[in-house]
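FYI, it's all coordinate maths here, none of it is from the lab. Predicted model, so just to flag it, every value in this text is computed and none were measured. Cβ atoms are built from the backbone, for glycine too; each structure is taken alone.
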Structure P
């Protein structure tokens, strides 16, 4: 199963140094039955993109709580066994939890298939979005517009061999 683990550039550097993503438990996103039902699609690429987008939103939340790290969203695409992933079907009733899964333990970085990362040009919008997240959660429409602005930036795809250059 492909899972999308949200992190930051600092988190990616730590994972590279340790050779694993963790420690567990790890929150991630995947194509779950509730995500399939919500998006009403059988196109696996479309569903995986939806899970990746949810992970990018979670990465933004990590940035909001860690103001000292570079302002770029990072998502690791990792292949794990189905038995390593747990999800609560009842969470599928909550749109905010769509695709949310949990890995009980750390994952070797060697199982990562790709890194998805904001381009340098997204940093300003991501910085603004991370700062506005609390107000957006409280219902501020202008803040939500700012948060949505970060989502206008597509995450770029990088091979895992490029990690040293990304964290460089």
Structure Q
């Protein structure tokens, strides 16, 4: 699959089949993602894979849009050191995108979720055995996609054209 096709075909999956996600698939995703760059190559992250139903249900209550974590066969928790610096959130965004694309290339569906406010990120880390200084501000619902129930999505689809997003700045000669 070419690069644009891989990225443009990635969709958030909110409905999953009731099938476990193979440990080997999760490990392969992390193998790909660990090559993601980070500021000063600090790699300020670690991951915890959760398949236990009770833990997924508890995680699903730790954010306004986290409810789908209970229904996903697996949840990948993205953890960062709370004292790692301001650029860590940017690095986590990069690692999350790498994980989503690695899963997509394996025909797995994903949906990233933010666990907030901060007390929820701290509680999520504690739930998966990574207390302070770790925090779990983000998680990825993971599994084989199921057919979504009928109905119209409230989320707009499509993308803005490049011409609307990009301006070329060229300072005039003086």
**Complete:** helix-only ellipticity at 222 nm (-39500 (n - 2.57) for each DSSP H run of 4 or more, over all residues; to 500) gets -13000 when computed on, of labels P, Q, structure P
**Message:** Matching task: -0.62, -1.02, -1.10, -1.17 is the computed value of log10 I(q)/I(0) by the Debye sum over Cα atoms at q = 0.16, 0.22, 0.24, 0.29 Å⁻¹, for residues 42-105 alone. Pick the structure from P, Q.
**Reply:** Q
**Asked** Given a computed value of 1.6 for distance in nm of label points 7 Å out along Cα→Cβ at positions 66 and 138, which structure among P, Q does it belong to?
**Response** Q
**Which of P, Q leads on volume of the Cα convex hull per residue in Å³, largest value** = Q
**Item:** distance in nm of label points 7 Å out along Cα→Cβ at positions 18 and 98 - structure with the largest value, from P, Q
**Value:** Q
**Origin of the derived value 1.00 (FRET efficiency 1/(1 + (r/R0)^6) of positions 2 and 114 (r between Cβ atoms, R0 = 30 Å, to 0.05); candidates P, Q)** = P
